[in-house]
Structure 1
Amino acid sequence: MDFRIGYNVKPKEITNTKKVIFEKYKTGGEAGSYIDVLPTKNECEAYGFIYTGGKCRVIIDNTELIPFKSTIQAGKRNYCYGISDDSMLVGIDNSILSNSYNNLVVGNFNYVNELVNNSATIGAKADTTATNSIVLGGNAPADNLGERQSITLMYGGTTNNDVSTPLYLNNILNKYFDIPINTAMIFNADILGLRVGGTGAGALGDYASWIERGVIINKNGVISVSTTNTPIVSNGTTTGWLPSSALPTNSELVINGDFAKGLSGWAGNRDTTLAIVNKNQLDIKSARDKYGAAFSSVSFVVGKSYEIKLTVVSCNNANHIRVGTTTSAVGYSQNIWQSGDIGIGSFSTIYTPTTYGNYLSIGGRNDVTTLVISSVSVKEVIPHTGTNYNINVVGAKDTNIEWASTIRFTQIKTVVTL
């Protein structure tokens, strides 16, 4: 073990009574020789041990001379680099980098990065990169660090309007989770919005919840995200509340997607009639047994991705809702959602067409349809240029909403360039 800066003594060995024997360089003697010495209280504690009864001792039954200050370890070859205090390591060959505090590590070959606090790392070869995270490593000795692991994080934020707003990691402004290069992650996010104030419609305590699922891939430094979300339960006035993926998008492609201008931009195909009900809701009635739908002019280009959002108010058979693209105002050329994919509530997905389309069609399938929708949106996704990920939410005008989300990632990281 090397000398610590400012000290001319260092630990030599630990006896079977847990006493630490120190040594110092012997001046005037044989080159490279040392002599045993009794350390002072300051010298003992400088190397992370405790000074009691006039003797320097280890905190617990350590088997290695590891300099921990305010850190406990049970095992061997565990390391804290630089200033990394108030942590616990249980196991073998675990590491905590500098300026990381209050971390718990249990297992083998786990790794806590710099500036990571309050984390729990368990298992084998986990790679912990975020504060306030729980990481489970599930790797064999030959696997790369953090190749397979589960990561649990918390996001939070507030809204007081009806525009898309990002939630941040640990509710810290502009803080996001970084997706490692050449990594695929499937994620499941539990999202809750709770009204805490504002003058908009509704009352304190109104809430809505969703599960958002998807896959994120960092292909050699470029992120792609495919997501879908499902409403769980809600109470009170939650119109317009919606979580969405954190992908940047271009301008709206649907004309009059909130139906504020009546039927402008919309028409019914075949035996389908359209009407505006309850102010800004589109009522779609079809006498056809298969392809009756409302349609609007939207250009879908092969190879590009689009964020599609739809809010369904009611349907006579919610299991038979169908949304797709067409090359004409008749039928469906390609499905975005089909029977059983969606029902009553708000939905979003990232859609990448494999055939060109001129129209967006919304209707039913295999039965006569009476379908009411309150909004529809199509926006082209701008390719992601960073490696960060977060969840966006949309609230309501003049309504103060607190948002919280627990996100669980399951990761595969590879040395192969994706």
Structure 2
Amino acid sequence: MKYDDFINLDYKPGPSDLIALFRVEPSKGFNIYDASARVAAESSVGTWSEIKVDKFVSRISAKVFMIKGKWVYIAYPIELFEEGNMSQILSSIAGNIFGMKAIKNIRLEDVSWPIEVKKWFKGPRFGIKGVRDILRIYDRPILATVPKPKVGLTLDRYIEVASDIWRGGIDLVKDDENLTGQGFNKFEERLKKMLRLRDKIENETGERKGYLVNITAPYNEMVRRAKLVKDYNGEFIMIDVLTTGFSSVQSIVDDYSWDNGIAIHAHRAFHAAFTRNPRHGLSMKVIAEIFRILGVDHIHVGTVLGKLHSPYSEVRSLIAICREEVVRESSRRKLLYNDWRNIKEIFPVSSGGLHPGLIPSILKIFEYDVIIQVGGGVAGHPDGFYSGAKAVRLTVDELIEGKTLDEIRSRYPVVDKALKTWGLKSPT
């Protein structure tokens, strides 16, 4: 096959084809057709030299079927992929292509996953409805907080902070992405004490509470830690899904979380290394789609506001990817069609630089099916963690009741202090 054989603008993708949308910038000396053909070849059956192939190889080759300016649509027949092997799929459509000399920049913007591929994977065990059932919260967003500083709290201090957070009205206490099992705060001791504390706080408050414990580690240790969560009657685990890898997450879902009834919180640490550049890498949309397919129950998607780069259009697209049964194609948002009806909806997590003054905007963007995770906006309250947690919970509850932020602050001094501290601005 020659490179030209990988372009067929008359090709009509079938229902079992995987469709990938790329943004392609050719290197000097190449045009968009030259570059696109090389992407399709390198990500399927081609090579740099012309070779003779049989009809089967020709039939299953990737095909460039549409080019719109820099936007290139490539169809991949399902035979190119091994059943149930997400790592292999990504090695195909997002493998060597990023290093090709003919390409100056290339970004995998979105993927339309055929239903046949989705059926290879278990998907979420709980999803939005199941997580709400665990916590018995049905009429508002779920609230989470990370004890701060994110690393450095001794176990005893961590327990004190968690107690204040839960008592203040927050639903979930979450480990941060880089707290796992350091010597000053060992994993199993923290897990055991936190779940005992959870039971105590539940008895005191009459509210369900949860602990998102970070099991991130080499795979065998992740399995051991996940089993400990079950042994101590935990309901959630947290995984740094990108630094541990797609196959690790898939294996935890397949081998552990489904059978043991454990929900998975996906932290996206490391994502911006390849999602932030709008011209190169792959988008957070693709990451969110992959982990919904693999089976996490909630995943961080940004805030629009806050301290982290998360544009409005991207966040709205990620909300749709997490929560919709069918995502319609959108040329404006560079979204492809995806039918999610055989995979549960999952919670988007809004996090990164939030505080009570930003919550009205967060509710407008996300509505109620969201986990709002406030860290520094709880920890930095002038009166401490309990007051910070109380300010967040009161703000959410009262906004849902139809109160304005001015009405809430006039009624609750703890909210007023938070607003005097941070105002309505996003941190930088």
Structure 3
Amino acid sequence: MSSSIVTHGFGVRKYRELKTEHTAGQVILHLEKQPQHQRCADCGSSHVIRKGQELRRIRTLPIGRREVFLELHLHRLLCRRCGALKLEPLLVSFPRKSWTKTLGRYVLELVQRMTIEDVAEHLHMSWDTIKEIHRWALDRKFKKRRIKHLRRLAVDEVAVRKGHRYLTIVLDLDSGEVVWVCEGRESQSLEPFLKRLRRAGVPIEAIAMDMWPAYLHAVAQYFSSQVIVFDRYHVIADYNKMLDQLRCDEAAAAARADKPLYKGTRYLLLTGQENLANRQGAKDKVNRLLQLNHSLSVAYILKEELREFWSCPDRLAAEAYLASWLHEASTSGIALLIKFANKLAAHRSGLLNYFDHPITTAKVEGTNNKIKVLKRRAYGYRDIGYFKLRIYFIHQARYALTG
């Protein structure tokens, strides 16, 4: 085989080819390091004497459907300068790995487009070896990650298994990069990362989140409440849950003759008024229900008014608007609405902070969808550590394997 193909095709430099074997559908290239490149593994001196050799077989890029191996003739070198007697280091592979660097890069390219099982079948390699290559590359990259540049974050959870099994995800809103992944959605799931941020003196400006008490408790331990920004979509979603519960309660208490009016109105009540403008039948159905039920009418109107809160021009105007809305809700006489208003009043600062830092957790929701697709493609992950590593780099199209 041409030495240029060995060099440029398989990325093997500073070696010379001794011979090529073709056995059982495999190609075996016998290689030996060129004498001028033989160096002491300790001091790097070229004044060495050969003292025996060992053979090391390493998998490299295939040729078509044929597997290719490098049979490396490694010499044990005695250094005249420092007296060390050691086997010469490998240049084509990483220590204690049975695959070359070029094969590792190829595997990583394939993993971005195929499942691990597909890659293993395509290359006639074991599933464990493909996973080992991928995990090892991710782990090397993960160790180089930095946090000093972080300024605006978003926190949310994603369900990964049945039985309320969650992962807490923290996203850098400026780069879209996942910067923290931990099992559960308790305070302990977030505290180690926040503690690390404070120790490193990272000047966090804002953290978007929902009103989940565990996350609030964790952030309050390490940062000022001024960095907390409640996500507008989660707030409206919480209100919609309350409105739907009110609809169920009112339907259960309604007279038998009025019950048909409640049927099929769940999503119509939760839909914004602007989305009903061109649906006259749906709009009429909602209006008939609201004319019949005073409590639902008040709650529905306040829902639409709450959605307008985030359209206020500045924090001062938003503060006045929120105070007025809370007064209306608190004096409505509707128990569920009063309870929700008290909740918002207790978290007033996080709502108003939006006008200093207009951020949401929308990017996290997008990342959560990617995580679900990643899990679906692999039919789940038994190795949670490997799953977390994949999430850390889910925003990237490719992973580099260098060295």
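For the reader, a short list of remarks on this structure follows.
- Which entry (1, 2, 3) yields the derived value 179 for volume of the Cα convex hull per residue in Å³: 1
- For helix-only ellipticity at 222 nm (-39500 (n - 2.57) for each DSSP H run of 4 or more, over all residues; to 500) computed as -13500, the structure of 1, 2, 3 it came from: 3
- Comparing distance in nm of label points 7 Å out along Cα→Cβ at positions 136 and 216 across structures 1, 2, 3, the highest figure comes from 3.
- Which of 1, 2, 3 yields -0.56 [log10 I(q)/I(0) by the Debye sum over Cα atoms at q = 0.13 Å⁻¹, for residues 88-199 alone, calculated]: 1
- Identity of the structure behind 0.10 (criterion: FRET efficiency 1/(1 + (r/R0)^6) of positions 112 and 160 (r between Cβ atoms, R0 = 35 Å, to 0.05), calculated), options 1, 2, 3: 2
Bear in mind these aren't lab numbers, they're just calculated from the coordinates by the rules spelled out. These numbers were taken from a predicted model, which means no experiment stands behind them. Cβ atoms are built from the backbone, for glycine too; each structure is taken alone.
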